[in-house]
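> The next part holds the structures, each set out as C-alpha cells.
Each value in this text was obtained by applying a stated rule to the coordinates, not by laboratory testing. Every value quoted in this text rests on a predicted model; they were computed, and no experiment measured them. Cβ atoms are built from the backbone, for glycine too; each structure is taken alone.
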Structure 1
Amino acid sequence: MRKLLAQIAEQFGTPCYVYDLDAICQRAHTIRKAFAGRFRLNYAVKSNPNGMLLCALRGLIDGLDISSGGELKRSRAAGWDATLMSFTGPAKSPLELREAVTAGIGCIVVESVEEARQIDALAEACGVRQTLLVRIAPAKVLPGFGSRMSGKPSQFGIDEEDALGAVKAIADLSNVEVCGFHVYAGTQCLDGPTIAASYLSWIEMFRHLAAGVDLSPRTLIFGSGLGIPYHDQDKPVDLAAIAESVVPALDALRAESRFVDARMVLETGRFLVGEAGFYLTRIVRTKRSRGFEIRICDGGMNHHLAACGHMGSVLHRNYRMFKVDPAVADAPVTAYDIYGPLCTSIDTLARAVRLPELNVGDVIAICCSGAYGLTASPLRFISHEEPREIIVQTVNGKHQSSDASEKEESGVVR
C-alpha cells in the first residue's frame, strides 16, 4: 500500500483522497458472510457521496440511504434506481419530499407524525400511495457509541415511549402505507457486546410495535452503528461474535408468521468505506519551536475536519497515519506536531505522533479517511483548492487508479 500511495501522490499530486474499491468489496463480503446473508446491505450516502464510488457500489450492495434531495439527484446520476433508496432526515423540505415522491422512491423514513401527514397530503396531490418506514428513537442507548442519537431528547425519530400511538396515527392515513420500522440509535461503536445487545433490543421493539398495530412488516432497518479503529489503541469490531449473539434472534423473528416476509436491512456507511480510504498530504515546511518538531502540510482541517478532532471529539486523538515511503517502514521514529496550511491554531492533524524522519516533500497518509472526509469539511476556509479524489481497483491483476474528483461550479456539480 505504501508503494501504491507513493505512486498516486506522484501521479496526481497532493492533497488527495484515495479510496480502495477492493477493500470496500472485501468489507461487504465480510459483512454478508458474518451474518450468512440474513441482512441486506444499505449504504448511507452521507458517509461518502462521491459519484464514481456510488457507481461502483451498484451490484455490491442492495440499496442506498439518502438524507437530502441533493443525495437523491447524485444517486440517480450514478445510475441508482429510486426504488432502491430510503430517505431519512429530521428536516426534509416540502420540495425534497415532492422530488422523492415523484421519483418513485422506495420508502421515506418518517421521523414524526407531522411529517407523515405532510407526505400523506403530498401523495394525495400526486395521485400515488407512498410507502413509509417509521423511525423509532429507543428510550435507552447502551454506553459505547461515539455519538448517541437516542436515549435523550433528539431530533431523530419518534420516541420509543410514544411510538405505538404514533404508528397507529400514521397507519390511519389514507395515502401512505407503513411497511416497517427503522432505528439508528448511535454511531461509531467498537464494543461487540454493546452492538449485539442493541440489535437484540431493537428486535424486541419491532416485535412489540408490529403486534400493537397488527402490522406484518416488509422492511426492518437496523442502523448498524459499527465503528472503525481510528486510533492506535482501538480494536476492530468482532463481527463474528456479534453474529453469534444476534443470528438466533433474527431466525426466531423470521420464523414468526408476522415477520416471515420481512427484509432485514443493515444500514452502514462508515464501516463499509471508512477504512478503505486514505488522505494524502505533503510536508511543505519544517521548523523547531520551543523544543517541538513541527511539520506543516499542504492540506489539513479544510479537507479533513474529523482528523483534526472537530467532529464530536472532546479531546484530540491522532488518527492512525504513516509516512508514504516503502523504504522507511522500520526506520527510527521522532515525535512530531503536524499542522495543516490554515491560519488557525485548530488546524492540527497530529500531536506528538511518532513517525520516521519527515522532511519537505515527504507525504503522510491518514488512515480511516474513506468516510466523513472531504464533504464533511470546511472546504472554502481560506479558499485553497479542493483535494482530488482517486479510486483504486484491481483490473486484470493490476492496480488501476482513476481520478474521481468532482468540482462545483456555480452550484452545479460536474
Structure 2
Amino acid sequence: MTGLLRQVFDRAVLVADPMLCVPRALPPRPATGRVLVIGAGKASARMAEAVESVWGPCEGLVITRDGYGRPCRGIEIVEASHPVPDGRGLAATARILALLRELKEGDFVLSLISGGGSALLLQPVEGVTLEEKRAVNSALLASGAAIDAMNTVRKHLSRVKGGQLGAASWPARMLSLMISDVPGDSPAIIASGPTVGDATTPADALALIRRWKIAAPACVLAALERGSGVVPPGDARLSRVENRVIAAPSQSLEAAAELARSQGVETRILGDALEGEARDLAFEQAQAAKRIAAELKPGDSPVLLLSGGECTVTRRGDGVGGPNAEFALALAIALDGAPGISAIACDTDGVDGAAEVAGALIGPDTLAKARAAGVVPGEELARNNAHGFFAAIGDQVVTGPTLTNVNDFRAILIEPVA
C-alpha cells in the first residue's frame, strides 16, 4: 500500500487547485466601474487563469514564481525570483502600485494572494536597496525562524506589505482572495499580509532580528529605527477591503484522509499547523509511529498519520535541502528501518526549499539503499543535504510546478507486520 502515500499527496494538491477553489469564491463581475486584477504568489497565475475562466478577459497584473506562469487572455503574468527576490518582482510591484493610484471610488480590485508573495511582491522602504533586502531575506531563510517572524521583519522593510497594498487601492473597493500556506491561516501572515492591517511594530522587527542573529546592514537597522508605513487594523483606508481565505492546509489534509479511509486505512490527522525544526518534528513522529506499530496485530487496518504546517531548517551545513526532505531524512534515521512504516513529506507547491523538488519518500529499506549508494544518512543530515541524499538513492518526489501552495504535507503509513 505504499503507493497510497503518493495518492494522498496528489489528492491534497488537487483540492487546492485554484481552478477549483477560485470560481466558488468569485462574486459576479462588477457591471460598472473599472475592474482591476492584481496579485502575487506561487498560485497567483493559476488563480488569474481561474478568474478569467469565469469573468472572461480582465485588466490586471500578477507576479508569480519562475515556471509558474499561466496563459491569460487579459491579465499580464510576470515571473520573478523566489525565494530570494529580484529586479523583475521589484519592477512589477511598482507597476501594480501605479495601476492602483489611477483608481476611483466606483472601481473594483480583485487581489489574488498566495504563499510566495512575500518575495515576489516587494518595494523596499526608503534607504534600503534591493540587494540589502535580498541579504536580509536570505539570512532569515537560513536562520530557522518561523514564517510569522520572518514576515514581521519583511513587513517593516516594505512599502507594500502589512496592509499597504490594500491601503493603496483606496477609495476603490477590494476583494482579496487568499490561498493559505501558513500555520493558522492568518490573512495577516499569508504573503506578509499586503491587504491586511497589521498590529506589529518596527520594534518587534528589530527584536526578531536580534533574536535570530540576523546580520542586517546598518541601513536596514536605521530604517527600522525610523519606523515604517505598515497600516494598523482599523485604518480607514482598509475599510473597503475584504480578505477571504479560499483554500487552506486543513482542507487538503481532510481530502487526503477521505481518500485513505475509502481504501480501508485508519487515518489520524495530527494537525494542520505544526511548526518547529524539521528534524525535531521527525523524531517526535517517528516515536509515535513506532508506538502504533507495536500495537498493531496481523489483520488490523493500516494507520495513516497526516500532518501539515511549516517546518523550519536552521542551516548548519553546505548541502542542498529543504524542510520536507530534511524531515524525511531525519524520520528515516529515527525509524532505523522499522518494518511496515513508510512516509512521504512534500511541499504542495512542488518546491522544497530552493530546490525544484517537492520532497521525498522513505520506507523500511531507505537506510539499506543509502549503504548501497555509499551515502551516510547522519552525515548528509548534518550537512543539510537531504535533497542530495534522496537523489543518490532515487527517492525524490519531483512534481514540477503544482500551481498552488498550501504548505507542507506529511503522511506516515504504518502497516501491520505478520
Structure 3
Amino acid sequence: MNPGYSILVYIVWFLSTYFIIVFLLALFRNRDKLYDSPELNINKRLPKVSIIISAYNEEKKISDSIESLKSIDYPEDLYEVIILNDGSTDKTSKVVKRYADGKHIIFVDNEKNKGKATRLNQGISLAKGEFVACMDADSVVPEDILKKTIPYFDNQGVGAVTVSVEVKQPKNFLQKIIQLEYLLGLSLFLKVFSSLNCIHVTPGPFSIYRKSVLEKINGFDVNNITEDLEIAYRLHKSGYQIVNCMNTCVRTITPHNFKLLYKQRRRWYSGALLTLWKHRGILFRKKTGLFGYFMPFNYALITFGLGLFLLSLYLSLSNIMRNLSFYSLTNYNFFSNLLLEFDVLNISIFSFFGIFGIIGMIVLVTFGLSTTRNVKKKKISTYFGYFLLFFLYQFFWLSSFFLVLFKKKVRW
C-alpha cells in the first residue's frame, strides 16, 4: 500500500468525520431554534435602511428585482433603493430610469465599468440609512425581508445579517441540484455556523450591514473578486458578529449549464484562497474566536481532500493500465477472473473509511434537509446529482489552486 495514500486517507477521514459529527451535534442542539428570530419592536423608532444594487448588463432581470423592492412591507419613507449602473453596454440604464424618482429609488448612471465592489462603496457613500443592504440585480426578495432582519441589530455586537439563499425558478436539472446545494450550504450551514460565530461569507444576493461598521472597515475591497467573502473576514477581525436569519430569504438566478457553473465556482474558490492568504494573520487567534480556527480547519480538509482525490485518480489509472497489460495475455477476456463471491473479511480499512464517509454525508444531508421548511420532495436523481457535485468540486478547486499558485488573473 502506498504510504502517502494511507496517510492522506487517515487525515481526510479524521477531518471529515470530525466536521460531520460537530455539525450534526450543533444542528441537533439548535434544530428547534432554526427559524427563531427577534421580533420587530413596533413601539420603537424604526431605522432608515438603504438598499444598494450594483448593475452591469441586467436589462432582462433588474425589473423583477426593483418590483420586489417596491413591495417591501416597510414604511416607504424609511427605506431607499440606490441603483448604480456599472457601465452597462445594454439597456439596463433605460430600464432603471423608468423606476427612478430621485427620492425613493435613486439611480446613478455611471459610464465606466469599475466593478461591483467599487459601485457598492459608491452606494454606501450616498446612503442615508442607518443600515445598508447590498443586493444583486438578478435577485428578488419577499416583502418581510427588512422586518425579519433589522431586529437582529438590537444586539450592538452584530455587524451584518445574512438570509437564506434560494434559486429563483429552477428550471433544468443542474439548477435543481444547485437549489438543493443552496438550501444546505447557503442557508442551513450558515445558520449553524451563526450559532458558532463562524459565518465566513455575507452572500451577495442579499446581506444587510450596520452602516457605521462598513464605514469603520472602509467598505468593500475593490481589488477582491469575492468581495462578499472578504468583508466577512474583516468583520470578524473588527470584533463584530455575522448572524443568519432563516426566517426569510432571497431568490437568485444561478448558472444553467456546467460552463457557467465552472466560471462561477472558479471565481468563488480562487477568491476564497486569495482572501485566506490575505488574512492569514487572523488564523489561530483568540481574538476572532472559533472563526480563526474554523477557517484553517476548513481549508485543510479541502486541501487534503483534493490531494487524496488526485492520488486516488493516479493510482486507479495506474492500476487500470497494469490490468490491461495482464488481460492482453488472455486476449482481453475480462470475464476470466470475475469473482462473484463477496467476503466481508476482504474489505480493507480504507474501503471502510470510504463507506463510512459516504454514509456520514448521506446522514448529514438527509437530517439537514429534514430540519428545513418548504422543502419539496426531491427525486432520487436530484440527490444523486447533488453528490455528483462533490466530484465536480475537486476539479473546480484544482483549477482554482492552479490559478492562484501561478498568479493567473481571474475575471467575473
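> Once Kirkwood radius over Cα pairs in Å, for residues 117-228 alone is calculated for every structure in 1, 2, 3, which label goes with the largest value?
3
> Here's a follow-up. With distance in nm of label points 7 Å out along Cα→Cβ at positions 53 and 133 computed per structure, which member of 1, 2, 3 shows the largest figure?
Once distance in nm of label points 7 Å out along Cα→Cβ at positions 53 and 133 is tallied for 1, 2, 3, the winner is 2.
> Additional query: When volume of the Cα convex hull per residue in Å³, for residues 221-380 alone is calculated for each of the structures 1, 2, 3, which structure yields the highest value?
3
> Also, quick follow-up: Can you rank 1, 2, 3 by distance in nm of label points 7 Å out along Cα→Cβ at positions 173 and 213 and just name the one with the largest value?
When distance in nm of label points 7 Å out along Cα→Cβ at positions 173 and 213 is calculated for 1, 2, 3, structure 2 comes out on top.
> Work out which structure the value -8500 belongs to, where helix-only ellipticity at 222 nm (-39500 (n - 2.57) for each DSSP H run of 4 or more, over all residues; to 500) was derived from one of 1, 2, 3.
That value comes from structure 1.
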